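A.B. asks: Take a look at these structures.
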Structure P
Amino acid sequence: MVLVGVPLGALVHNLAPGGLFENPGLHTALSWAISIGRSLPFLILMAAIMPFTRFITGTNIGIAAAVVPMSLAGIAFFTRIVENSLRSVPPSVVQVARAAGGSRVQIIRTAQLTEAVPSILGGLTINIIAMIEYSAIAGTIGAGGIGYVAVTYGYQRFDQGVMLATIVILVVTVAAVQLIGDALVRFTTPHARVRGTVNA
């Protein structure tokens with residue numbers, strides 16, 4: 001998700017008018033594709049791409065079948081997060097990097113992404129929490145995990161104890177991810193500001 005979302009988000013951002021690889025037509029096409037991936041509720045996305053999932057994995061059920069829609073949804077979400085994070089980078093940072101003779105790839109790596117690290121980490125935290133939600137939904141197609149336990153042993157057997165336990169586990173997991181994400185954002189923000197000041 002991160003390995004694809006970061007470069008793809010940087011590409012989409014820099015294909016926009018005024019970007020390092022300005023190409024409005026390609027930017028619009030990629031932006032629309034990402035928007036479609038983000039706009040579909042995950043359950044509908046799983047159903048819509050079942051033929052593609054079966055072509056890739058050979059099955060429509062189980063963990064392998066859940067990986068495909070989860071990957072597509074996660075990449076689309078994180079790509080947009082990276083793109084929006086890069087938009088918040090002051091134009092002066094890019095201008096200074098250009099004046100220093102940096103190549104376009106160097107500018108993206110050392111100026112844009114470096115400056116946007118705290119924002120990207122905050123977005124990554126949100127994305128991971130969304131993936132936890134998606135994994136619970138994926139349990140409905142036999143992908144295992146907490147969602148499968150909740151549906152099979154809690155909902156279908158009317159066992160309120162199991163349902164309550166799964167809810168507590170989900171809440172604790174999400175809270176832990178959020179705390180770690182917030183700590184990483186706080187840790188990187190001062191360093192990002194120092195780097196931005198030095199570059200300026």
Structure Q
Amino acid sequence: METLPKINGLVISAGLSSRMGVLKPLMDYKGKPFLAGILLNMSLICDTILVVTGHESKKVKDETQGFLGCQVLNINSKVDWCYNRDYEQGMFNSLQAGLRELKNEGWILYHFVDQPGLPVDFYLDFKKEIDESVDWLQPNYNSRNGHPVLFSNKVKQRVLEHNSDQSLRKLKDSEDILKKYWSCNYPQILQDFNTPKDIIK
């Protein structure tokens with residue numbers, strides 16, 4: 001009997017949302033706050049999910065938990081929270097903070113909070129592409145790489161060994177990180193919402 005891959009979700013929701021003008025994790029997208037909608041989708045394939053917060057941490061956590069608690073399927077028990085006091089140092093710093101809190105073995109689904117537009121089927125199909133012979137799995141649409149990404153514990157350890165001024169992209173390009181690119185039919189992997197105009201589009 002084939003063993004199903006274990007997946008730990010990691011969402012970075014720590015930024016200032018300065019270009020958006022309001023708290024991005026709590027903005028509405030098709031009737032759901034950005035972060036809550038992402039967590040509901042991730043819960044379909046993730047055994048656990050960790051949210052890294054920073055700016056307005058308590059407000060983001062309280063309102064997201066409140067929304068999730070009102071859903072038919074309450075996933076709050078699957079979601080843990082981590083506050084990164086150094087969130088202003090950048091996303092790689094928040095990634096490191098989250099990875100230090102993730103104790104479970106398995107794949108890591110690394111997700112940004114500005115991608116609420118991915119459909120449920122994307123997550124289900126993405127999980128099917130997991131290949132234990134690689135360290136990095138990234139979706140690709142029209143020859144352009146997108147997000148979120150799945151990576152192994154090998155990548156996790158490499159991230160934690162580096163200084164916080166590094167970038168995940170540079171680390172990923174190391175020759176000993178074995179990569180697989182999944183050519184998919186989901187243009188939403190290239191979409192992110194950074195300003196109110198992006199949502200209107």
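A.B. asks: For distance in nm of label points 7 Å out along Cα→Cβ at positions 107 and 139, which structure out of P, Q has the highest calculated value?
C.D. replies: Top value of distance in nm of label points 7 Å out along Cα→Cβ at positions 107 and 139 goes to structure P.
A.B. asks: Figure out for me which of the structures P, Q the number -8500 belongs to, where helix-only ellipticity at 222 nm (-39500 (n - 2.57) for each DSSP H run of 4 or more, over all residues; to 500) was derived from the coordinates.
C.D. replies: Q
A.B. asks: Let me ask something additional. Given that Cα Rg over 2.2 N^0.38 Å, derived from a single structure, equals 0.97, which label among P, Q identifies that structure?
C.D. replies: The structure behind it is Q.
A.B. asks: Check the numbers for mean count of other Cβ atoms within 10 Å over residues 67-74 across P, Q and tell me which is largest.
C.D. replies: P
A.B. asks: Here's something else I'd like to know. Quick check: 19.8 is what I get for mean count of other Cβ atoms within 10 Å over residues 123-130, calculated from one of P, Q. Which structure matches?
C.D. replies: The structure behind it is P.
A.B. asks: Among P, Q, considering only distance in nm of label points 7 Å out along Cα→Cβ at positions 27 and 187, which has the greatest calculated value?
C.D. replies: P
A.B. asks: Suppose Rg and Dmax of the Cα atoms in Å, for residues 75-178 alone works out to 14.2, 39; of P, Q, which structure was it derived from?
C.D. replies: Q
Each reported figure results from applying straightforward, stated rules to the coordinates on display, with no laboratory input. Source: prediction; values computed, not measured. Cβ atoms are built from the backbone, for glycine too; each structure is taken alone.
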